[in-house]
1. For FRET efficiency 1/(1 + (r/R0)^6) of positions 72 and 240 (r between Cβ atoms, R0 = 35 Å, to 0.05), the calculated result is 0.05, so let me know which of 1, 2 that is.
2. Ranked by FRET efficiency 1/(1 + (r/R0)^6) of positions 96 and 168 (r between Cβ atoms, R0 = 25 Å, to 0.05), which of 1, 2 sits at the highest value?
3. Can you tell which of 1, 2 yields 13 when relative contact order in percent (Cα under 8 Å, 6 or more apart) is derived from it?
4. Assign the value -7500, calculated as helix-only ellipticity at 222 nm (-39500 (n - 2.57) for each DSSP H run of 4 or more, over all residues; to 500), to the correct structure from 1, 2.
5. From which structure (1, 2) was Rg/Rh (Cα atoms, Kirkwood Rh) calculated, if the value obtained is 1.06?
Structure 1
Amino acid sequence: MTPVPLFTRRQVELAVSPARAVDAVRDAFVAHARGEWTMPPKVYVTNYPAGDFRAMPALGGGHALLKWVTSFPGNPARDLPTVTGVVLLSNADTGELEAVLDAGSVTALRTGAAAVLAAETLGRDDATTAAVIGAGVNGSAAAATFVAREREVALWDVDGERARRAADVLGASVASSLEEALAADLLVTVTPGHELLLAEGALRAGQHVSLMGADGPGKAEIAPAELARARVFCDDWEQASHGGELAAVAEAGLLHRDDVTLLGEVLDGTAPGRASGEEITAFDSTGLAIQDLAIAIAALERAADFELSTVDL
C-alpha cells in the first residue's frame, strides 16, 4: 500500500498563497483555452432549497482530479461551513492517488484568484477602488487576493460584524454602505445569489464586476437586462449558460454564444478584452475544475515542506 498525503484546510492555505493561486489559475485558464487541459461537465446532485452536491473532474499537467464538494448556503446559521468536501488528485499516467485535499480551502483559493484575475485583466488601467460584497470564506479569499496584489479593498456584508472581523484579519477596510461598495471601479460579488445586487442601470461606465455567487441553477446577483448591457466574459460558456448568471440571459435571448468571450482566450491573447475606458465589463464565474486542479498541483509541489498525515490505500 502507498501512503497518500492529506492536506487539511490550514495546510492548503500554507502551501498555496493567494499570489501563487493567481499565477496557477492564470496558467490553468490558458492551458484550457489551448485545449491542453480538459474538463468534462460539472455534475450537480441537488437537494434544493437546502443545497447541492457537485462532482467536478479535470485532467492536465500530468494529473487528474475529482472534486466532490457541497454548497449549502444555510449552513452558517447552523455553525457549519457552506462549502465542504474533498479533492482527489491522481497521477494521470499511472492512475495512482497522489493526494487528498480539503475542498473548501481549494475552492476559496481558486475563487479569490479567478475573481481578482478577471478584475485585473478586464478592469480599467486607471482603476483605483476595489470592493468585495460578501465576507464569507470565498469573499474573504477574494479580498485577501486583492491585498496580496497590493491593492486596497473594501468589504461589505449584510452581517456588518462579519465584514469587520474579516477586514481586521485581512488588512482591508469596511465599506460604509452597500452603495459605496457597489460603486467601486473593480467590484467582486460573492453572495448566495438568492437576491439581486445589481438592478438594471446599477453599473456605471468603466466599471468591472466579477460575479462569483451565482454558480448554480436559480441563482443570480445581477438582473439579466443589466448583464446584457455590459461586455460579458465567462469562465466556461457551457457551465455559465446553464448554471451561471448567463443562464437567464441566454434563455431570454438577450445574449448568445457569440456575444460572450472566454477569459482564458483573453489571457492567451487570442481574444480581445476591454475595448475602452467607458466600457462596462462583467465576468460570469461558475467555478472550473481546471482551477481546482491548478491549486491542487501547486499544493502537491509543497508537500515536502509539511508534516502531512497520510492514509494507506
Structure 2
Amino acid sequence: MRVVFLGTPEFALRSLEALVASRYEVAAVFTQPDRPAGRGQRPTASAVKRYAVSAGLVVHQPNKIRAEENRALLETLRPDFLVVVAYGQILPRWLLELPAVAPVNVHASLLPRYRGAAPVAWALIHGDTVTGCTTMLMEETLDTGPILLQRSLPIGLETNCGELERELAALGAELLVPTLDGLAAGKIYPRPQDAARAVAAPKITKEMAAVDWASPAPEIHDRVRAFNPWPLAHAPFRGERLIVARTLPVAESDQGGGGGEGTVLAVTANALRVRCGGASALDLLEVQLPGRKRISGRELASGARLALGDVLGR
C-alpha cells in the first residue's frame, strides 16, 4: 500500500524510518522548505529531508501545501494513507479526503490532553509524571480527530523537553505501522475524543522562559525542563542573563537557611542552592553566562564569589 508522508523535524524522522522499514511503499515525502539556521544563517534542510534524500525517496517542499497547484501532484500519487507527523502546516479538506484508506497523524501526547503545537513542553510545565503518544484520524480542526492507538510513557523527574521528545518519537514510530495495519484490515475502531477533557498546548515563546524566584521550586524546575533545549530558562545575574539549564528541587529537610526569594542558601558538591517561593529551595545544577560554556552551579558560585545570603538578580 502507498503512503504519502508529511513531516519536518527530528520528531518525525523515527516514524518515516519505521515506514521505510515496513511493507508500505513511501510514494513521496513532503517537508517544509529549507530554512536559515546557524551563525551563518545558511538555508538548511530539515531532518526529514536529509534522511529522505539519503534513502532515495522523492521529496517535495511546497511553501504552502494547501495551494491549488499541489493538488494535481498529490492526486497523481494515489496514496492509500496520508501520514502526518509534525509537518508544520494546516492541511486543507481536499488533502485529508485524498487517501483511499485514511489520513493518520502521530501526536506526542495522550489526547485529548495537550492539543496543539507544543504538547511535550506543556506536559513538563504542568508537572505531569506520565505522557504518551496517540495516533488519530485527521480532521480540519487541530488535533481533534478520533483516537486510533495510544501508549503511555512515564516522565522522569530530571527529563527535559529534548530528551522526552526523543523518547516519544520512538514511541510514536512503534505505534504507526500497527495503526496502518489495523486500519487496512478493519481491526481498529476509531473512538471520539472527549472534548470536555481537552487541554490546549500552544506554541512556546521566548518570553515564557524568564525565571521568577517567587514561584515554588518544583514549578521553576518544571519550566526549566520544558524550555530545554529551547528557548532555555534564564534569570538576571549581575546585569547579565544567566541561563538555567538544569535544576533539581530540594527536599524540605535539606533546605535550611532563610532569606527572601533568590537568596543563596548553600553551595553543595555540584550545585548552587537558591531560595524560591513558598519557602522552597532549588539546586542550580547547570548554568551558563553569555559567551561562556556550561558550568555547574558550584563553579558559578566559586567564579562569581557568591556568599551565603547573596541575592541573585541584584
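1. Computing FRET efficiency 1/(1 + (r/R0)^6) of positions 72 and 240 (r between Cβ atoms, R0 = 35 Å, to 0.05) on every structure in 1, 2 gives 0.05 only for 2.
2. Working: 1: 0.05; 2: 0.60.
Going through 1, 2 one by one, FRET efficiency 1/(1 + (r/R0)^6) of positions 96 and 168 (r between Cβ atoms, R0 = 25 Å, to 0.05) is largest in 2.
3. Working: 1: 23; 2: 13.
Derived from 2, not from the others.
4. Values: 1: -10000; 2: -7500.
For helix-only ellipticity at 222 nm (-39500 (n - 2.57) for each DSSP H run of 4 or more, over all residues; to 500), the value -7500 is produced by structure 2.
5. 2
FYI, it's all coordinate maths here, none of it is from the lab. Just so you know, these numbers come straight off a predicted model, no measurement behind them. Cβ atoms are built from the backbone, for glycine too; each structure is taken alone.
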